[in-house]
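See the structures that follow.
Every read-out reported here was derived from the displayed coordinates using simple, explicitly stated rules and does not represent laboratory data. Fair warning: this is a prediction, and the values are worked out from it, not measured in the lab. Cβ atoms are built from the backbone, for glycine too; each structure is taken alone.
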Structure 1
Amino acid sequence: MAEEKRLSVVGIIVYEREKSAAKVNEILSKFGDMIVGRMGIPYRERGISVIALIVDATTDELGALTGKLGQIPGVKVKSAVTA
């Protein structure tokens with residue numbers, strides 16, 4: 001039986017944009033088919049970038065995405081899944 005897809009929100013904070021942005025974008029491109037929407041905001045006063053994603057995916061797919069992003073130095077990821 002196939003796992004059910006759920007709508008999720010993923011918050012990404014990039015602390016070292018110069019070092020990490022290319023890798024973050026590469027991963028997001030690989031998982032692009034499950035990303036419904038993306039908003040990125042540079043927070044210059046703090047020297048960080050904040051990315052918010054809306055994702056329609058199984059929990060396994062979501063885990064693969066957030067796991068790969070979380071392995072990048074200078075990147076923090078949190079997700080919330082709908083019931």
Structure 2
Amino acid sequence: MKVINNSHSKGVLRIENLDFEKKEETICEVEKGGIMIMKPLLFHASNKTTNNERRRVIHIEFSKHELPNELEWSEKTVLLD
């Protein structure tokens with residue numbers, strides 16, 4: 001997976017406003033069956049697979065914030081500090 005270093009620390013960015021020529025990219029190798037944990041706002045991308053097999057991704061996000069109005073999380077667990 002390719003990531004743009006520190007891109008999560010600048011808040012919400014729009015891809016059309018980025019100059020990728022000036023951004024440093026890091027390759028993060030994840031072994032088959034491995035896990036990569038990252039901040040949700042980190043810009044990331046993957047090249048096509050080298051073995052022509054499908055890639056599976058499970059995307060899970062955690063938040064301590066309550067949703068506004070009548071919105072509800074599909075799953076919620078209260079963790080004690």
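If FRET efficiency 1/(1 + (r/R0)^6) of positions 3 and 19 (r between Cβ atoms, R0 = 30 Å, to 0.05) computes to 0.95, which of 1, 2 did it come from? The value was obtained from structure 2.
When semi-axes √(5λ) of the Cα gyration tensor in Å is computed for each of 1, 2, the one that comes out at 28, 20, 12 is 2. With relative contact order in percent (Cα under 8 Å, 6 or more apart) derived from the coordinates and found to be 48, which of 1, 2 does the value describe? Among 1, 2, the structure yielding 48 for relative contact order in percent (Cα under 8 Å, 6 or more apart) is 1. Each of structures 1, 2 was scored by mean count of other Cβ atoms within 10 Å over residues 11-18; the highest score is held by 1. Taking distance in nm of label points 7 Å out along Cα→Cβ at positions 51 and 67 as the criterion, the top structure among 1, 2 is 2, with the largest value.
For which of 1, 2 does helix-only ellipticity at 222 nm (-39500 (n - 2.57) for each DSSP H run of 4 or more, over all residues; to 500), calculated from the coordinates, equal -10000? The correct label is 1.
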